[in-house]
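K.L.:
The data blocks that follow each hold one structure.
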Structure I
Amino acid sequence: MLNAIRPICVAAVYLAAVTATGGEPTTLSVLTGRGSSVYYTLGVALASSIEKAVPGVKTLVQGTKGPIENLDLLRRGSAEIAFAPGDVLAEAWKGTEESGFKAPLKSLRGIAAIYPDYVQIVARADSGIRALSDLKGKRVSVGAPRSVTELDARMIFTAAGLPYSSFAATQYFPFGESVELMKDGRIDAMVQSGAAGALALRDLANALDIVVVPVPPDVIEKIHSAVYLPATIPANTYRGQTMSVPVAAVQNYLVTRADLDADVVYAITKALWTGVDQLVAAHPAAKAMDRRRALEGMPVPLHPGAEKYYKEIRLIR
């Protein structure tokens, strides 16, 4: 029992020592997303779990513009923990300027794979679109420029042999605007990365007949990235969708910096997985969290502190 709790105690002592001046408790900053996002909601729950698990430690949950900003702030040392999707993490690790990274972010380290987002390509039923190939010559919104949705759209359409030039018009509208344009008949299809059954998409399906366009597993394989996984939108997720639909999913991750103390990251990792119920209570997306899949598709090296925890639970030998 003493051995089991020792790393938490070591982490607490280390964290307290960092800010011994003034006697203020150490603060761990958690980078999430906008206030209404899944990231923010889960970030608040995770912060609570960390504070319960590590005595004397305080957390600060920061709402941000999204994963690109999160990873840049992490690179600068402005925070300790960040949420990010696997596709953005992979681009950050490589330093893909087109995706918003001028240089490789080699200081990033992984903590855990958490839950997946579903890449949903939705079309008006009256557009005649039933398969990816039917998108040729159509008006398609691929998401805001350099957004997670647009990155996913580019990856999937390229793998399917559908460059943006094959569309009659490629529009770069955020999610909410795309939904309204679909309702108005000004675009034929749109892409959204997020939870299955997203409220705005359910609203769209209630306003007009839609089709969730299938993304076959062989297209996902052609992306050649472990962060893209075959997934399924269950039947009846949206009005009129009577059959399950194969789509691509992108795993989300919790990440940190390479220079963060291993005992601290061990404590964070343990708090994450022992506090899963708290995260599930905060948002249903956390129901997909599975400790056995914590390393699935990890696009950056695992932090030694997280590795220590996974060895302890025998996920790593």
Structure II
Amino acid sequence: MKHKLLNFARQLALMLLVIWTVVSLVTLLIELVPGDPATSILGETSTFEQRANFNHEHGLDRPVFFVSYSAEDGFKWNGIENQYVDYWVGVLHGDLGTSFQTDRPVVDMILERYPATIKLAVASMIIAIGIAVPLGVLSGSRRNSLVDNLGSLVALLGISLPTFVIGPFLVYVFAVKLRVFSPIGSANPEDIVLPAITLGAALSAILTRMIRSSVIEELGEDYVRTARAKGLSERKVLLKHVLKNGLIPVVTILGLQLGVLLAGAIITEKIFSWQGLGLLLLEDGITKRDYRLIQGCVLVISVTYILANSLTDYVYRKLDPRIRLS
């Protein structure tokens, strides 16, 4: 019991460290980018007084970090009265700040868009698994056959083609030519089909290659020969033995790829105007230099990614007895 508590405490500390590092790096990087939120939001025609009032209203006239640097004064210690400390104090109280552009709480804006992104990520995973499992099993069980070659070709195309190529291609074929789906939007249930396929294509390719390799490896194990010697059909050997053990490594990839899906959703959501967290981060955060919104979106994505990895690690330990006993 004590050992488990120590492991939990260690993992929790590592998770918090990763979240703090990611958000701190993002805060530093957006400060290094030329420009300022006041000019981006108020416009180039705004006066100096208007920009000064904007900065004072949002606390942007205060030092960002503990230490600042200028060519005239060199390095200067600012103490704890800075934007960085204020932001993390707010986070500890459940407050991610207020959007510079809309004056709305960042938490409310994220909560409005977050379900759409999770919905898209889950749908992409379902499509990827639905393609990869049968294709990977068939390719692995019929090595060097026509099915295997076709599966390898599909996997290669899925890995090679980026989302900004697959997305417009699907829009052109299924929205412009065939008029089966709407090219943009997220109002109707069927609107998720094209962005989910776009986002899940690369994941299905990775999973197909992994499942194929796992099946080939498992087919060479002694327990498979024993099952065949007992008279089990090839279908039962694949489904009850090979597939069960071969899918264990895939669980890890699924957990790791959730973060990739959330990051890749920025491009996909832009292509299809999917009203999710990625589009919020890109159009309302990065484009308008809304620092608080950028920090909030990155914080939520980081937490989601870390929680998914932790859940993956837990499931992996439950599925693999060798890890559970270690």
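Taken together, the values in this text are just the output of simple stated rules run on the coordinates, not laboratory data. This one's a predicted model, so the numbers in the text were calculated from it and none came from an experiment. Cβ atoms are built from the backbone, for glycine too; each structure is taken alone.
K.L.:
If helix-only ellipticity at 222 nm (-39500 (n - 2.57) for each DSSP H run of 4 or more, over all residues; to 500) is calculated from each of I, II, which structure is the one that comes out at -11000?
P.N.:
Structure of origin is I.
K.L.:
On to the next question. From I, II, which structure was FRET efficiency 1/(1 + (r/R0)^6) of positions 31 and 143 (r between Cβ atoms, R0 = 35 Å, to 0.05) = 0.05 calculated on?
P.N.:
Derived from II, not from the others.
K.L.:
Another question, if that's okay. As an exercise: log10 I(q)/I(0) by the Debye sum over Cα atoms at q = 0.11, 0.17, 0.19, 0.21 Å⁻¹, for residues 127-286 alone, calculated from one structure in I, II, equals -0.53, -0.97, -1.10, -1.24. Which structure is it?
P.N.:
Corresponding structure: II.
K.L.:
So, one more: I have 0.30 for FRET efficiency 1/(1 + (r/R0)^6) of positions 151 and 239 (r between Cβ atoms, R0 = 25 Å, to 0.05), calculated from one of the structures I, II. Which structure is it?
P.N.:
Of the options listed, only I reproduces it.
K.L.:
Okay, moving on. Here Cα Rg over 2.2 N^0.38 Å was calculated and came to 1.25; which of the structures I, II was it taken from?
P.N.:
II
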